[in-house]
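S.K.: Presented below are the structures under discussion, each in the form of structure tokens.
Any read-out appearing in this document is the output of simple, stated calculations on the displayed coordinates, not a laboratory observation. Here the structure is a predicted model, which means the values were calculated and not measured. Cβ atoms are built from the backbone, for glycine too; each structure is taken alone.
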Structure 1
């Protein structure tokens, strides 16, 4: 086996066909980082002309002119091949030291232990605890989850071999009903162009301010579009509602309920049915009034409800970012956008729809548990990755830790 630098072309060909492939390890991500003053190197292990392992190494200068190295979702290799992992790690450590590096970070795209819909560990399921132990034996230290750069806990839905009808049937009743309602009342999901990304950004900013999270800049979304959109590997969507049609739909349903109630006799046994119909009519009246008020306040018949960003790189569709205008959350448009992308995944041969991040340890009902509940409604399973690890390269590692601790 021989450790060596490889070309971007060699790396891309290896990445394209690797089972651990994901968007974060794509060469395009290095182009994004380079705009933030990171440098890129590609390294691998060959046996003859055959590439056995590879990783994309990103680096930038920190204190004392020393460099931090990071391999997003690396390595690309068989982590159960301990000889290969050990050889690659030891050679990589020498390589990084020679490049003036003091630390190497990595967050492999590997499941820790298989979990079910409720986050419970599946006995006899996939188990990569040995991989974790081996990384620790090689000197890697696990990073606390609150300090990790990438998502560790996710929620996913398998698409392979399934039909739309089957997936819809397996959803929670409330989720299925919400999808049908959004379709029924004319909410639309529309892909937006590069020149419209400010609309998506505005939604994200409003959501971030409300929920207290930092929102990526417009330039980030623009760069991701330029890097991935030509191959349809990133798509941005907004959901819209035609209020005039929405009101017309409710007025039609209201009239149907009125006609039904008028057809009932005054017999005592119809009292229950009449009461239910009266409540439904009152509910329609409320929605009609609310919609008319929105039209009056905004001066618009068509309003924007929410926005979402998806990465579409085989084998998975990833629901990466999303936001909602608070006053329009009651229209539940995010249910529809998920369903549209699930259908897209089935039609285009994707194996998985990845709803992406959920709170850690969901069985403890942590903050933002509602995010998990929303995604859980589509059916699927919880995924816990093995996490992020850092490998000390030189004595500067401890010094940097002290500096970072002092600076908070």
Structure 2
């Protein structure tokens, strides 16, 4: 078992003959074949899409891109594979990796975000494709990318199956890579928390990534964390809370994203915009198209954001407005009673967020347990408290609408 792990480790490291300099992780090593994949046009487009959208209006340094992040996810994925192979002696089952499988996983990590278009996460409620589905379609359908993957000795279908979990798959190794790419301690989260904190200039998101990747093991065909690294999960969950509070769901960021979402929704509703028009755009193209559709795009571009005129914790009374249709009708009702255009008033309700962790923990006695059973600090109750404190019901309006006028309409 150890001999196989050593062989796979040697193969993995000997392949990584090229390097790219990254401000967060420094030198990132990859194979010549994957560097060619990295240079394909539909991948390079990510360098023209900001990772945090309009957050640079709040934190001016937050102009890093999805291309930076994709390279970072590749790096953390590579470190995870190295860590798992080194920890093979702890595994209860033989490490189920193959050389081809590991390269497929690294390729999927590099390409996991190629389906992203600007503001994609903010537009989840709208009738648009998931970015994972778009990514899978590009992997198999973009001829330049597909050819580069095949020339790397890999299967585009297997790469797409790791990225998009809705694609049929019965391969156990691919299923394991899916869990690696999307889990509690996944490379996506370990990169974006660190990268976003780094470029925003805040300390909240920084993780001890090398320690985490060194303490991951394969046990009973599951990805598990050694018990001695239990605090790493606590650190990640607290960091996630602080980043949502101070960066992702800060009311300035929420105002900008709510304005863009409203503009896109109105354009889709009046059929002046089709969903397919969004899927291949970068930031500049998105802004150019949007400014033809709604003045909200230009206002966000120029940092002329709607102020928050009403805010309260999200509660049961507001739950009916989780339905986009009901929310739109309520917005129209309020706009009508205030005698203002529909785009002058926007209700913002963040999507649900989870602080629960289901990662298996390999105890010092050699048995598998769950994080929730072993951890004495981060209970389900604390997770609910975090979610409740973060989730706000807000109404953003055009500056011409006074707070007292809005409150009078809400109370009548």
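S.K.: For relative contact order in percent (Cα under 8 Å, 6 or more apart), which structure out of 1, 2 has the highest calculated value? Display every interim value, and only then the final one.
M.R.: Numbers: 1: 24; 2: 16.
Largest calculated value belongs to 1.
S.K.: Another question about this same structure. For distance in nm of label points 7 Å out along Cα→Cβ at positions 210 and 298, which of the structures 1, 2 scores highest?
M.R.: When distance in nm of label points 7 Å out along Cα→Cβ at positions 210 and 298 is computed for each of 1, 2, structure 2 gives the biggest number.
S.K.: Compute Kirkwood radius over Cα pairs in Å for each of 1, 2 and report the one that scores greatest. Walk me through the numbers before you get to the answer.
M.R.: Details: 1: 24.2; 2: 22.8.
When Kirkwood radius over Cα pairs in Å is computed for each of 1, 2, structure 1 gives the biggest number.
S.K.: Given a value of 3.8 for distance in nm of label points 7 Å out along Cα→Cβ at positions 50 and 394, calculated from one of 1, 2, which structure does it belong to?
M.R.: Values: 1: 3.8; 2: 1.5.
So the calculation was done on 1.
S.K.: Thinking only about mean count of other Cβ atoms within 10 Å over residues 194-201, which of 1, 2 has the largest value?
M.R.: Values: 1: 15.2; 2: 20.0.
With respect to mean count of other Cβ atoms within 10 Å over residues 194-201, the highest-scoring structure among 1, 2 is 2.
S.K.: Hey, mean count of other Cβ atoms within 10 Å over residues 114-121 derived from one of 1, 2 reads 14.9; which structure? Don't skip to the end; give the middle numbers.
M.R.: On the way: 1: 14.9; 2: 21.1.
Considering all the candidates, the number was obtained from 1.
S.K.: Using volume of the Cα convex hull per residue in Å³, for residues 282-377 alone, single out the structure from 1, 2 with the greatest value.
M.R.: Going through 1, 2 one by one, volume of the Cα convex hull per residue in Å³, for residues 282-377 alone is largest in 2.
S.K.: Assuming 14.2 is mean count of other Cβ atoms within 10 Å over residues 138-145 as calculated from a single structure, say which of 1, 2 it is. Before the final figure, lay out each step's value.
M.R.: Values: 1: 14.2; 2: 17.5.
Clearly, the read-out refers to 1.
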